[in-house]
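Next up: some structures, all given as structure tokens.
Read-outs throughout are calculated quantities, based only on the coordinates presented, and are distinct from any laboratory measurement. These numbers were taken from a predicted model, which means no experiment stands behind them. Cβ atoms are built from the backbone, for glycine too; each structure is taken alone.
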Structure 1
Amino acid sequence: MDLSKTMEGFLSIESLTKKKAALVTLPDGARIREALQIMKNADYSQVPLVSKGRAVGLVTLERIAHATTDYPLGDGFLARSVDDFLDPIRMADVSEDLFRWFDFLAEHNAIVVLKQGKVHQIVTNYDVLKLFQAIAEDFIWIREVETSLRSLVSSTLGNRLTQSLHLVSQQRDDPGRVQSLEELYTGELLFIIYDSRFAPEFSDFSKRIPQGEILSLLELRNQVCHFRGPLTPGEKSALKAIRDRVKGAI
């Protein structure tokens with residue numbers, strides 16, 4: 001399956017740029033010494049060279065390191081213009097679909113991002129890796145909550161489990177017999193737990209976690225599973241708190 005085609009339209013480049021620090025660039029006429037110092041101070045491995053408001057190339061530590069095999073080291077090398085060591089760049093608008101750039105970023109260091117026609121930010125393949133690391137963590141936490149809820153329903157209902165699955169089947173827009181707990185979504189698991197017909201069985205859990213406190217889980221789950229981007233620090237903290245409370249209440 002081509003993931004970039006499957007997820008197209010779900011995530012814009014801005015989902016990466018809006019959380020980054022202000023763009024660091026090199027001025028026209030910059031020397032290698034200056035470029036290395038700027039990259040060291042900013043903890044970057046590449047920076048764009050900007051001339052008259054236009055990005056003209058990318059200066060990377062990798063390219064400079066390779067150049068040391070062709071030129072003698074010393075003050076003469078450090079004084080050379082970075083113009084001699086520029087990598088070509090590709091530019092994308094901040095509103096563009098991030099997934100359309102996957103293939104390019106798999107083979108290149110970065111893209112320069114424009115906003116209203118002006119150089120705005122840089123997105124690297126490392127940025128994309130960190131983004132998906134965060135999204136994967138969100139998925140894992142949601143999965144942990146759902147696994148805990150399924151375990152709760154299975155161990156609590158016993159012989160009434162079939163009845164609960166039948167009730168869920170009736171609630172669906174496209175009714176079809178639900179065969180197992182693994183087929184249930186988060187909202188359907190919560191429907192069973194907080195339904196009045198099963199209230200006695202889940203009374204202890206309901207006292208520990210009232211229904212109103214756990215409903216926020218549904219919105220967090222939708223954001224993660226519908227691929228709207230990684231959760232904010234506040235949302236991630238809320239999800240972790242729900243996960244810990246659910247696991248602690250079982």
Structure 2
Amino acid sequence: MKQLSIIKFSDVNHKKKDWYDFYKSIKNHKINKAPWKNNFFYFPKAEFSIAWNNYGFFISFFVAENEVLAEKTKINSKVWQDSCVEFFIGFNETGNRHYSFEFNSIGAVYAAINNNSKARKLNRELLKKLIIKTSFKKGKPFHKINYCPWQIFAFIPFCVFMKKDRKYFRDNSEIMINFFKCGDLLNKPHYLCWNNIDYPKPNFHLTEFFGKGILETSTATKKQQVIRK
């Protein structure tokens with residue numbers, strides 16, 4: 001199981017227009033495990049970074065791939081069929097129940113609470129509280145077949161989680177996490193993950209294969225985080 005220390009940035013104000021500039025100082029982690037490579041042969045480059053403060057998670061994804069599909073524009077549409085990146089999170093005390101946050105390259109988001117094979121979508125109005133920035137024009141569908149790097153930044157506020165789960169967002173807490181890159185309807189479908197999955201067919205919702213994230217106590221300044229890289 002992989003383990004990741006999640007830096008705390010209390011001095012970053014997510015309400016400011018340039019809040020996503022601080023991502024440049026956070027270490028990237030590769031999404032490069034391909035559990036089903038015998039059936040899905042294409043492996044685009046994908047990386048993520050993550051930090052937190054007392055209000056939510058700061059997450060960024062960087063992707064470079066040979067095809068970018070972005071057809072879904074509505075909240076809670078099937079973004080995993082497009083060029084998609086995903087962040088899943090659960091807690092040790094809640095078993096298989098976990099949250100999934102999935103984004104396509106133009107900022108459409110799907111989010112749900114999952115428990116075994118059941119999924120309950122998060123409220124659309126609640127998901128409007130997410131702050132999302134992308135390399136492309138948000139909400140404008142396109143399909144590009146050539147090499148194309150892209151990036152997406154997201155602030156996921158803790159208020160979108162159930163109240164009973166917000167107690168886990170405190171200093172030194174351990175959370176269960178995994179990060180993914182996929183694209184079901186691309187010419188070359190692919191399924192990549194950060195923490196590896198041992199299962200015969202693509203399934204990201206297996207919490208026993210999540211990695212561990214530790215919410216760091218100390219508040220780091222941007223300068224300190226650059227040094228720690």
Structure 3
Amino acid sequence: MARISLARRLCSLLGRGSCIVRTLSHEEAKAFYDRFGTKQDQQAFYEETALRAMVANAALDQAHFVVEFGCGTGRLALELMQLLPDNARYLGTDISATMVAIAAKRLAPYKARASVLVTNGSPTLPVEDSSVDRLISSYVVDLLADVERRQFLAEAARVLRPGGLLCLTGITDGTTAVSRVVMSGWQWLFRMNPRWVGGCRPTRACEYLQPESWKIEYRRVVVSWCIASEVVIASSATDKADA
């Protein structure tokens with residue numbers, strides 16, 4: 001019994017395993033990021049290296065319809081529009097009306113091909129089946145509750161075309177001595193109060209990208225300013241099965 005209690009305590013502290021992890025509600029997330037606004041761009045100091053790796057390996061030159069789940073202020077969206085083919089379309093969604101307004105202004109030069117929408121926070125994507133070439137989500141999956149993460153992956157499988165790619169970045173466990181300490185501290189702060197860290201928690205793709213459903217095409221963990229980020233690009237495993 002003592003061992004079971006200790007295991008449960010460790011699981012509670014680290015947010016691993018089958019323990020119920022408290023995440024921000026949709027209302028809490030909306031309120032936080034409406035207040036956060038343009039300050040989100042200040043996170044570029046640790047996000048940029050991971051985003052560069054994702055963009056470099058996403059074969060964007062072959063994409064004609066890109067959807068971004070959690071577009072934030074549109075900082076990444078603007079770069080995507082500069083890299084995508086001239087006839088490519090972009091759709092971004094976000095729970096924060098403040099973020100969407102900032103993103104829409106930033107994407108104004110591309111308004112004929114790029115649009116952004118405010119959503120209610122649901123993982124449901126407002127696009128047709130098998131219509132998306134690249135589904136991108138950066139530093140958002142690490143906010144989702146486990147059930148919503150599963151819903152998002154089901155939506156990804158629904159909307160991606162054959163050969164389409166799911167492109168993700170998010171904070172993860174450290175890989176160096178200092179980053180392990182920093183990310184363990186981040187996990188502790190999240191467990192104490194998710195609002196202290198904007199609802200984000202370190203996660204690992206292997207915890208939710210099941211091999212029977214997804215084939216990881218590219219994975220890398222990068223550490224910038226002692227903060228570890230995971231970059232994952234995956235394709236549907238059923239693409240290979242149907243081929």
Kirkwood radius over Cα pairs in Å, for residues 117-204 alone, calculated, reads 15.6; among 1, 2, 3 the input was structure 1
Distance in nm of label points 7 Å out along Cα→Cβ at positions 93 and 141 gets 4.4 when computed on, of labels 1, 2, 3, structure 2
Note: helix-only ellipticity at 222 nm (-39500 (n - 2.57) for each DSSP H run of 4 or more, over all residues; to 500) at -11500, derived from one of structures 1, 2, 3, originates from structure 3
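Of the structures labelled 1, 2, 3, which one yields 0.70 when FRET efficiency 1/(1 + (r/R0)^6) of positions 101 and 149 (r between Cβ atoms, R0 = 25 Å, to 0.05) is computed from its coordinates?
Clearly, the read-out refers to 2.
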Comparing 1, 2, 3 on distance in nm of label points 7 Å out along Cα→Cβ at positions 109 and 197, the highest sits with 1
